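Each value in this text was obtained by applying a stated rule to the coordinates, not by laboratory testing. Computed from a predicted model, the values in this text were never measured in an experiment.
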Structure 1
Amino acid sequence: MTGTFNYRPTRAIVDVRAIRANVRNLNKILPSETGVIAVVKADGYGHGATESAQAAFQEGAIMAAVATPDEALSLRDSGIHQPILVLGPVPITFLREAIRQDIIVTIPGVQWAQSAADELQGIKESLKTHVKIDTGMGRIGVRSEEEILKLLEILEGTSAIRVEGIFTHFATADEQDTKRTEEQFRKFNRLVEYFPERPKLVHAANSAAALRFPNFALDAVRFGIGMYGIAPSEVVAQELPFQLERALQLETEISFVKQAQTKEPISYGATYETEPGEWIATLPIGYADGLKRGLRNQQVLIRGRRIPIVGTICMDQCMVRLPERLPEGEPVVLLGKQGDEEITMEEWATRIGTIPYEIAVTIARRVQRQYFGD
């Protein structure tokens with residue numbers, strides 16, 4: 001969060017040591033010639049892009065990867081000088097700025113390559129690129145031998161575009177059945193052979209594949225969700241080659257406490273009614289912070305105990321039912337450990353029918369990030 005204000009007690013505590021440990025442990029199981037590309041898109045999956053990239057580079061990561069031009073420029077502005085790859089398509093209007101800022105962009109298809117060649121005609125510098133091959137994700141990329149040959153024809157006709165890498169993305173690497181992933185890998189290797197010169201970075205593995213399939217490592221792996229200590233799926237969690245260390249804890253404090261004298265409605269819709277004598281605490285965190293409304297009846301941790309959320313979660317606040325009177329300012333953990341208890345992003349995701357990725361990236365920017373261990 002930008003600015004110097006620090007009055008609200010709701011915060012995401014990020015352990016940079018955990019990010020470093022995850023990268024370090026991944027490096028230990030990879031072939032010596034395989035590098036780690038640190039994926040820090042979506043503000044480092046909610047953990048902070050700059051801080052996450054710095055931690056990964058300290059452990060030998062060779063490159064950072066983001067989703068958009070703006071994310072790449074933000075990293076440059078924050079002092080990241082190492083290579084940055086934009087994984088998604090970029091507008092042609094960004095190409096000259098990419099050259100100026102030494103940012104690598106993705107070639108998503110034949111028409112884009114032709115437009116890029118036309119835009120950069122006559123310039124002395126070269127645009128650094130990685131070619132995306134669509135082997136089954138169905139998102140972006142060249143898809144066939146014919147498209148690759150057309151792409152190569154365009155590239156041979158310009159000196160303004162330099163191919164430094166080729167990559168693909170697996171659609172089901174986190175699932176039990178590995179057949180589709182293996183088929184994608186075979187197709188990728190076959191299509192790479194059409195390039196007359198193999199570039200220095202050929203990469204396919206995402207976090208799930210990097211952790212499950214060492215033979216898919218190639219020149220580099222892209223370490224995203226796993227870098228932050230979150231397994232891509234329950235299947236992957238059961239097959240981890242090392243223990244991932246969670247990097248983020250979401251905390252707040254009790255802001256208000258009251259004792260119900262009678263049956264009293266709580267929050268919008270009056271969906272919860274107290275029993276006389278119940279202690280109700282208000283927490284300064286709501287769905288605008290990432291505590292989704294579907295997490296009603298989820299629990300939080302107070303003094304190492306699971307305490308239920310009651311009533312509808314509001315935009316900025318929510319209420320919990322206390323077992324006894326507790327003081328305002330009492331620490332509360334929404335995600336993370338307290339005592340012997342732990343609440344994980346996977347638990348939240350299961351409750352509302354989503355994936356932990358979504359939980360991580362929707363912790364709002366107004367929730368201040370605090371870093372330690374760097």
Structure 2
Amino acid sequence: MINNLRKDDLGINGELSSTFKNFVRISSADFEYLIQLVGPKIFKQNSNYRDAISVTDRLAITLRFLATGDSFQSLMYLLKVSTTTISRIVPEVCSVLFEELCHFIQVPTVPNGWKKIANYYNNLWNFPMCLGSMDGKHIIIQSPKFSGSEYINYKGTFSIVLFAIVDANYNFIYVYIGCQGRISDGGVFKNSGFAKALDKSMLNFPQPTILPGRQKPVPYVLVADDAFPLSENILKPFAGNQDRGSRQRIFNYRLSRARRVVENAFGILTSVFRCLRKPMLLEPEKVEKITMACVTLHNFLRRNAQAKDLYTPPGSFDAEDLELGTLTEGAWRKDSEVLQSFLPIKKVARKSSYIAKEIRDEFSEYFVSEIGQVPWQSKYN
């Protein structure tokens with residue numbers, strides 16, 4: 001079946017047929033690339049009793065599951081492969097996909113690498129000294145055996161948590177998956193290797209810098225919502241309703257604009273990889289492998305202009321008309337299944353340090369200064 005789809009991949013004018021892409025959500029060229037990449041590790045020898053499932057079909061089965069989220073039983077009828085075999089193939093291939101593509105998810109290791117991300121955030125989203133936007137979502141799973149209440153989240157469903165940091169171009173630079181659903185929002189971040197490295201100053205962030213026109217040096221930061229703690233390197237919105245035109249309200253707008261990047265990355269991820277829309281009837285360990293494969297494929301499919309246009313065509317992301325002050329929502333926001341698929345991390349109030357509040361105040365003062373303001377910010381608040 002997959003071979004026939006590949007033969008029909010080019011239409012009369014030599015343009016990519018939608019049939020193949022709709023089946024596995026990637027182009028034929030990318031499919032061939034992945035076969036060469038993962039083939040040696042997922043190849044199986046024929047036995048004396050039956051022929052092994054080919055590398056091509058193993059990859060196609062896996063990508064079809066990621067693209068649709070169809071049950072293994074539905075895939076059995078479509079692909080003529082037993083559910084038992086599919087349940088082995090999908091996690092195995094996902095694990096290999098992550099191994100071979102994990103270099104597409106990279107945390108910078110030197111200050112200049114972080115500065116490159118910060119420059120993009122400033123140029124694209126007008127937020128200086130920003131090293132990434134972060135968020136976390138619950139991935140709904142079936143009740144694991146003998147787990148008790150360990151995986152039950154605040155909504156009463158079973159889940160594991162996906163925590164991620166995204167650069168200014170919608171690419172994931174850090175991903176942590178596996179916290180049980182019962183873990184509090186603060187615990188999700190605290191348990192990540194990134195948070196532990198941040199606490200020990202091991203991330204090689206650039207040195208604090210003075211914002212243009214200001215006098216106090218401030219550290220480079222990550223932007224987040226109320227689910228995360230305000231700290232010296234993490235900025236979150238001012239709580240409550242702020243007066244129109246106030247520096248606090250303008251700060252919240254500027255921060256939400258930078259944070260929209262991670263919202264869009266999660267939205268596109270779920271829009272394309274529909275397995276993330278539905279409760280996965282699998283063990284947590286297998287769900288982790290599947291989710292990591294989706295995230296690495298997201299970055300892989302955005303690696304160049306041609307692949308990016310196929311994966312995220314125009315209209316995929318939110319777009320602003322800065323002159324009119326209007327926002328056109330990305331296509332993923334209009335899909336109710338996407339909006340309902342990820343359960344947000346629960347927001348709770350927590351005390352912040354005086355230094356962290358001073359840093360946020362310094363950014364908010366900069367955003368209303370003559371140098372730091374943008375012409376359209378008054379239209380949005």
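A compact table of results
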{"read-out": "Entry that produces 1.72 once Cα Rg over 2.2 N^0.38 Å, for residues 236-291 alone is calculated, selected from 1, 2", "value": "2"}
{"read-out": "Among 1, 2, structure where mean projected area of the Cα convex hull in nm², for residues 188-227 alone as derived comes to 3.0", "value": "1"}
{"read-out": "Value -7500, calculated as helix-only ellipticity at 222 nm (-39500 (n - 2.57) for each DSSP H run of 4 or more, over all residues; to 500), assigned to which of 1, 2", "value": "1"}
